[in-house]
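Have a look at these structures, which come just after this line.
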Structure P
Amino acid sequence: MFTFIKKVIKTGTATSSYPLEPIAVDKNFRGKPEQNPQQCIGCAACVNACPSNALTVETDLATGELAWEFNLGR
């Protein structure tokens, strides 16, 4: 029990004061992607450019519609 308390004291605060200071993000963070269905032609260039492979574009051949999915892994 004593080692647990020591560890908690050494780690410090677990939260940040968000409104007072900005949250630190990774240098490769680009933000949530924006998709405009009127401009999408289904070329999947956005899928190829996504560094984390979080985007998928699938075409339904029966209806001819595109299914655009953004997966955060949560």
Structure Q
Amino acid sequence: MELQWYVGVDREKAEHSVCFLNTTGVHVAERKTSHTGIGFAELTTRLSEQTNQAEAANIGVALETSSGPVVD
């Protein structure tokens, strides 16, 4: 299955930057979301809307972080 969307999430302490690219790598949108339950709920809604409700298997997501169990 080929990816239709690429989503990059830059994880920060207070908010996160999210970038959406289409299948050809064209920058489609960029958003910020707060590091709260409400922020993550909004991110889920934005992800669904921005990708035209694509199946999860068709969305590639990369998370950039400078700390956490994998980094530390």
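All of the numbers you see were taken from the coordinates with simple rules; none came from a lab. On a predicted model such as this, the values are computed, not experimentally measured, just so you know. Cβ atoms are built from the backbone, for glycine too; each structure is taken alone.
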Quick check for you: by mean count of other Cβ atoms within 10 Å over residues 28-35, which of P, Q is greatest? Q
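Looking just at FRET efficiency 1/(1 + (r/R0)^6) of positions 20 and 44 (r between Cβ atoms, R0 = 30 Å, to 0.05), which of the labels P, Q belongs to the structure with the highest value?
Evaluating FRET efficiency 1/(1 + (r/R0)^6) of positions 20 and 44 (r between Cβ atoms, R0 = 30 Å, to 0.05) on every structure, the highest lands on Q.
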I have 16 for relative contact order in percent (Cα under 8 Å, 6 or more apart), calculated from one of the structures P, Q. Which structure is it? P
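Once Kirkwood radius over Cα pairs in Å is calculated for every structure in P, Q, which label goes with the largest value? Please list the in-between numbers first.
Working: P: 16.6; Q: 12.8.
Largest one: structure P.
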